[in-house]
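Every read-out reported here was derived from the displayed coordinates using simple, explicitly stated rules and does not represent laboratory data. Quantities reported herein were computed from a predicted structural model and do not represent experimental measurements. Cβ atoms are built from the backbone, for glycine too; each structure is taken alone.
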Structure P
C-alpha cells in the first residue's frame, strides 16, 4: 500500500442522489463485490466509457471485472441531457483554432461515425433528429455564422436556421438518446458475454493493481479508471488537470409531442434542452451562474441553479407543465477541453474529463484506451490528443488544484 496515493476523503454514505428523468425504475441493481476476485482487467466506473471499454476488452478475450461506487450509469453517464453531438467541447471553428485543423477534422469525423455506431447498436434508444445551436445575443449570432462557415468549408453538414425559437445553426448529424437505457443495455450485454459487474463497490484505494473496496478486493493485471466526475478525487495525480463540476437539470410532465423538434444548445451551450419521446421536456444548464459552489462532487440540486432553470422553463420556453424531476450529475472538466487518457501509474490507466461531452467522446476514449493498453496501438489516442501522445506514466507527479 502507498499512502501517497490514498484518495481524498469522500462521503461514501451520502444519500442516493435524486433520480433522473431517464430512470423508469425497471433496473435490478447489480450485486456488491464481496471477497477476493481475480481478472485480467478491472474497470472502475460503469458509465458509457467504462462499459464501452469492457466490450472492447471482452472482444480481445480479456477476463474482466467492472465496479461502480453506485450502479450502472449512476454518474454523469446516466444523468446527463441525452445529447449525441458531433465534435469535442469546442465548437468546430474554435476547435480548429485551438487544436489545429487536422485534429479538429479527425475528431469531428470520428464523432459522427460514433453517433451512427451508437444508433445502430441501440436503435430503440436513439433518435437521429439533429440539433440546434441557438444564439443568445448578436455577438453569439456572429459566432454561429463562423461555426456554420467552418463546417461548410470542410464539407460537414450544417444548415442556417431561423424560427420562432431563435436563430443559429441546425446540425443534422446530431441526435438524442436515453443515456441510462444505453448504459443498462451495455451492462447486460457485457454480463451476457461473461464480464463480472458489481455495484455499490466504491474504491477505497489502489495497491499497485489491486483494487480495494469495502467488502472485497480485485487482483488484476491492469486497472482502468473510467469515472468522469471525481476522477481528480480518485486519482490525485490528475488534480489541477481535471476539475469536477455539478451539472443540474429538471424535467416536466409530458406535453403534446412535437413542441421541441430536436435537442437545443443555447448561450454557447450553457443551457440545453430537448423534448423526450414521451413528451416530457428536459432542461439543464446555468452552471456558470451558480458560482464556485458548482465546482463540487455533491450531486444535490441547488436552489440557485434550479431557480434559474425554472425561470428559463417558464419565461423563455413558455412551458407551464409541472416539474416532476430535479437532479444533478458530476462531470470532469479540463483546461484544454480534451479528455485525459493515459497510464497514470504502472498498470493503472485513466480516461475522463470530457467537459460535458462524454456521451460520444467517452466512447471514442474507451476504444483508444483498449487499443493503447492491450494492442500497443497509439493511433486512436493520437486522433484525440495529438500525434505526440504516448502512454506515459505520470507516477509521482501530484499537482495542487
Structure Q
C-alpha cells in the first residue's frame, strides 16, 4: 500500500541549501515538500563552514531569516596572511569598495532555517528511508520514500536535488548524461572547535609554513574554529588536544602564537580536500544544487556560499515559471550556476595551491609559494583580486 500526495516542488535534502530554497519558494507562494534521510539532530550536528559572503547574508534576509546573522554574526573587514613567520593584513573592505564577510557558522544558519520552517508549519519529512527519484526526464516526476514503515509517493512538477555529495539526486542521473571533474588533494584538514576567544577577532588568519597550512577562524567571540593541514592517512586518535595546539602555534607568527588561548576541544574532525564539479546541473525536471553538484576545498570558504548562489538562481527560475509562465530561467539555470561555480573553483584551487605544503614540491615549492605571497601583499592588483574573490563575486558577474 502506497500513500500518495502532491506538491509543486520536491526538495531532496534538509541542509542549508534545501532549507533556504524552501524558504524562498514559500515566500513566493510555491508549494513544496522537503525530504531528508537523516534526523534533525544529525543535520544540525554537521560542523561546516562559518564565513558568509554578502550575497548569502542578503539571501537569508530575503528568505526572512536574517535576524540570527544580524545578532550573532561578526563582520570581518580583512584577512591576515602569515608566511616566513610574519603576518600581513589584507584590507578586504578597502580593496572592494566597502564589501565584507560575516563569521556565522553553518550550524547556526541551519538552525535558523529549521526554526523558521517549523514555525510556519511547512511540510518536512525527516528520516525518510529508501528515497528514489522517478520520471524526472518526463512531465510527471515523483519521489518515493519509506517513513515509519509506510511507503509514500510524492508527485511533483520539479525535483531539487540539495542532498549533498553522497546523496541520491546526482546518483539517479544516468552516467552517460553527466560529466564529473575531480581533483583530490594529497592532504586533509584537522579541525578543532573550542570555547576559547579567537586569536584574531577581526580577521581570518591563513598561514603558510614549511610545516604545512593553518587557519584560524571563529564562530563567535568566545568560540574558535582552527585547522591544520595533516597527512590524509592521519587518524583523529593520532591528535591529542595538546599536540594540535602545539602544532598550530608552530605555524603562526611568534606574536600570534604567544597570545593564542587554548582549551579542550568540543569537536574534532578530519576532512579530506577535493575539488569537484558535475555538469550539467539540470536533467529534465531534476535540478542539482549545492554539494550535490560541486565541492570546493574549504580554503576559500566558498562551499556554503556557492550553494546559496545556486539556490538564488534556482528559486528565481522556479518563481519565473510559476508566476510569469516563462521557462527562460529554468533553461539557463545550469549555465548560469556553472559559470559562477567554476570561478569559485578556480579561486579555491589557487588559494589551496598557494597556502599548503605539497609533498612533491619540496624546498623549491616552498620558496616559490613565499615569493608569490611576497608579491601578493605588495601588489595592489593581486591583493584586489584576492579580496574580490574572497568577499564573493556578484551573482550577475560577467
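When mean projected area of the Cα convex hull in nm² is calculated for each of the structures P, Q, the largest result comes from Q. Tell me which structure, out of P, Q, gives -11500 once helix-only ellipticity at 222 nm (-39500 (n - 2.57) for each DSSP H run of 4 or more, over all residues; to 500) is calculated. Only structure Q yields this read-out. Could you figure out which one of P, Q the value 20.1 for mean count of other Cβ atoms within 10 Å over residues 77-84 was computed from? It must be structure Q, since only it matches.
Could you tell me which structure in P, Q was used to calculate distance in nm of label points 7 Å out along Cα→Cβ at positions 125 and 149 as 4.0? The value was obtained from structure P. Computing distance in nm of label points 7 Å out along Cα→Cβ at positions 45 and 269 across structures P, Q gives 1.2 for structure Q.
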